[in-house]
Structure 1
Amino acid sequence: MIQYTRTTHATKKLQSMGITMMIVGITTPDNNEEYHKEFMKVGLDECYEKSLEKEILQSLVEKISNKV
């Protein structure tokens, strides 16, 4: 299990506030697959490694647009 991080804290805080928007995490490339899985368990909708490419950003904009 990962340590309690700013990302997990922020995600839980947003959820406790009733936020229903998409929550996206962005991590460094040195984080492993287990780290990503733990973030997703906390409630992130998506989790990507830096640096984000244009195609990923376009995909996120489309997903967000469809949720609005």
Structure 2
Amino acid sequence: MSEALSELQERYEHLKGQSVLDEAAQELFADLFAEAERLQASNLTLRRTILKSSSKESRMSTKLRDALYE
């Protein structure tokens, strides 16, 4: 979990502990945090895929360049 998301989670737990939030709000926040964590994991997966894809492209162009120089 990112630092910002962890901080928000801590603030939520603090408010929840003080009984400031009603049950519906607690459920909503729990769902939002779960969705944020899921999206963060998805984002990380996409970034890794893009990095792998871009590294393959650069290797292919290097191979092509080497073949052209021969």
Structure 3
Amino acid sequence: MATDSDATWEYETVRPPREATMREAADPKDMLNEFGSKGWEFVDTIDYAEGGTKYLVFKRRRSGDDDD
């Protein structure tokens, strides 16, 4: 079985959902569940220097990695 240290990862960055004003973050639960159903795991955020989240960062094993 491959360990995390042996795995090859791919990453995806997504802007978090915003309310109509574009200033307030919307609840990202639906988006997180959608990405999770496709094998993506939420791992971190990339934030603006002044505060607030610019990107959500996801990772998953690269296709073709064996678990054996």
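General observations
- Of the structures 1, 2, 3, the one that -16000 was derived from, the read-out being helix-only ellipticity at 222 nm (-39500 (n - 2.57) for each DSSP H run of 4 or more, over all residues; to 500): 1
- Kirkwood radius over Cα pairs in Å - structure with the largest value, from 1, 2, 3: 2
Just so you know, all these numbers are worked out from the coordinates, no wet-lab data involved. Note that the structure is predicted; figures quoted are calculated from it, not measured.
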